[in-house]
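Undergrad: Next up, some structures in structure tokens.
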Structure 1
Amino acid sequence: MNETIRKFGYPATLIHEYEHWVALLRPAQPTLGSLVLAAKSDVTEFHALPATAFAELETVTTAIETTLKAFIGYERINYLMLMMVDPHVHFHVIPRYEGAREWQGATFEDKGWPAVPVLGEAIKLGDSDLSGLVADLKAQWS
């Protein structure tokens, strides 16, 4: 796995692994169920991924959207390819919703709704919450 994937907590944050991609729980949650979708390749430019990685995105994004829709009932979903600090190809996947969602007694509010997500006010999960949320999403993964 490349350094960007490891920076986002792999293997502890791994929800599902594909041939070219991994779906990771984002350790800092701007909204409940926020993920990182990262290419396993060492490339740092989106166009440089192999054609098979692009083809696999249909399967991966279908699983992400189906799972998150069932888990939190998002209203919109944002795929943000920022790659400013972490150079390998990856997206921040932010489910968007009006109001708040509850999980294990914690409240996750979408503070940017209906505009851009507010990434700087994300809830940072502790180890037990991180592993619990990973387990919950794995159990529902499509």
Structure 2
Amino acid sequence: MSDETRDRPVSGYFDGKQHRFPVRVYFEDTDLSGIVYHANYLRFMERARSDMLRLAGVDQRARMEAGEGAYAVVDLAIKYRMPAKLDDNLVVLSHVTGVRAASCAIHQRVMRGQDILTQGDVTAALLAANGRPKRQPREWIDAFKRLEMGD
């Protein structure tokens, strides 16, 4: 185990305002050629975002179970640069780039060492049960603003 991952929680950790989420590539993540299937990068990024929010104090599950809304991806731009392969150790780096009343923008990079394999910009909006945007709780906006950094 490397020094970077030793004693780190499964949900990743914050390095300043940036969230770091370790990922290992398993056989199930790859296609027949041993390269990570393109849609699985989105899974890695989704897990990293979810855990970043959890660590920031955003309890999505409680809000959802109370019928008070849930986040949904409303915009996504992704660029694939290099392939990840079976058994690679990756890190998904995530940071908040913008906060609005009902949404949060997050930039993410999937890294292998110093190499950027994939990067994306995601906007997630809080939606009410009827599917319409809903103002985020003040404490969530405050948490996002504390994490916000320029891109």
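Nothing in this text is a laboratory measurement; each read-out follows from the coordinates by a stated rule. These numbers come from a predicted model, not from an experiment. Cβ atoms are built from the backbone, for glycine too; each structure is taken alone.
Undergrad: Taking mean count of other Cβ atoms within 10 Å over residues 28-35 as the criterion, which structure among 1, 2 has the greatest value?
TA: Answer by largest value of mean count of other Cβ atoms within 10 Å over residues 28-35: 1.
Undergrad: Another question about this same structure. Have a look at 1, 2 and say which one yields 121 for volume of the Cα convex hull per residue in Å³, as calculated.
TA: Working: 1: 102; 2: 121.
Matching structure: 2.
Undergrad: When FRET efficiency 1/(1 + (r/R0)^6) of positions 52 and 116 (r between Cβ atoms, R0 = 35 Å, to 0.05) is computed for each of 1, 2, which one produces 1.00?
TA: 2
Undergrad: Can I ask one more? From 1, 2, which structure was helix-only ellipticity at 222 nm (-39500 (n - 2.57) for each DSSP H run of 4 or more, over all residues; to 500) = -7000 calculated on? Display every interim value, and only then the final one.
TA: Working: 1: -9500; 2: -7000.
Matching structure: 2.
Undergrad: Once relative contact order in percent (Cα under 8 Å, 6 or more apart) is calculated for all of 1, 2, which comes out largest?
TA: Greatest value across 1, 2: structure 1.
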